[in-house]
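Just so it is clear, none of the values below were taken in a lab; they were calculated from the coordinates. Every value quoted in this text rests on a predicted model; they were computed, and no experiment measured them. Cβ atoms are built from the backbone, for glycine too; each structure is taken alone.
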Structure I
Amino acid sequence: MTVLSDIDIAHGLSTGYLGISEFSERGLTPNGYDLRISEISIRGNPEVKAHGTAVIPPRTMFYVSTLERVRLPSDLCAQLWLRTTWIRKGIMGAFGKIDAGFEGTLTLGAYNATDEAVEIPIGERFCQMIFETLSSNSGKDYSKRSGNYQGQTGVTLEPVKKN
């Protein structure tokens, strides 16, 4: 496994090897890219917040959709890590890997573990994406295996319907 550097990421974007829509230079880190918030859905609240600031009540689960659409080739996956800015405010997140061959926005689950409400501005950087090369191309990438969330946009809690 090799982690892509900022130079590798920039090169991958310029050649079309990988894709990050709505790319922001500010999001590029030495070894990854910070994904920003497009929407927040708070469990138990039917409103999806797409502008301004979301106020996450104490001890409440919420979901974040990324502003960026991500497109990975069949020999690249990515880890997701909550930015320490949010950890320091009492937000916890359990994220998986982005599978090789995935394309779409990401839906991330998080939890306000404090006894205080936490304000989260829409558009703020939320998590870091770290790209890792596979030892070879995958035999069947995400789109050919489950592909349950392939092409998703916005907070997506149920698999995307396939044609």
Structure II
Amino acid sequence: MWRPAADNPRLQRDLERVADRFNAASIPTTLSENIRKALWRKLLINNGVNPLTALTGLDTRSLTAHPVLTRTVYQLMEETARAAVADDVCLQTADIDEMYQLICQFDAIKTSMLVDREKGRPLELDAICGTVVKRCRKLGVVAPATALIQALLESRVSMDVDNA
């Protein structure tokens, strides 16, 4: 039977040692008592910026500094939080705000999806946008911004392939 690390001091110490080694190797690592919530919080950022950067070609700093696109980033994050409910994960406005502020403070980076698009590699649309759209549909709610951006990217990728 699985017991949380907090209930098992030896396991907790072992996990902390592993995390310390990763952190010492410059691999940012945190321990979580609720991995599903941690993954959905990560998806807040991924769905918020990855598809938009791949669509626009903008880095994260340019995206979040743009007056219209930054509101779209937040809207995509809200849709992600609504989708999380389908997996029994409750993300609050505070979670969205925290992840939004984090992405707004990022350096000007190219997301993995933008790099993949530039290199002609497959995009993680189903894993990112598709997850949000499917979970929202399951709940009977809409994710219009995510669905639109997914459709636009699918269309652009098809055009890129046709023009290659």
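Which structure, out of I, II, was helix-only ellipticity at 222 nm (-39500 (n - 2.57) for each DSSP H run of 4 or more, over all residues; to 500) derived from, given a value of -21500?
Working: I: -2000; II: -21500.
That value comes from structure II.
Comparison across structures I, II (criterion: relative contact order in percent (Cα under 8 Å, 6 or more apart)) gives the highest value for I. Looking across I, II, the calculation of Cα extents along the principal axes in Å that yields 46, 39, 24 traces back to I. Set I, II, criterion distance in nm of label points 7 Å out along Cα→Cβ at positions 41 and 57: the highest-scoring structure is II. Hey, semi-axes √(5λ) of the Cα gyration tensor in Å, for residues 49-88 alone derived from one of I, II reads 26, 15, 9; which structure? It was calculated from structure I.
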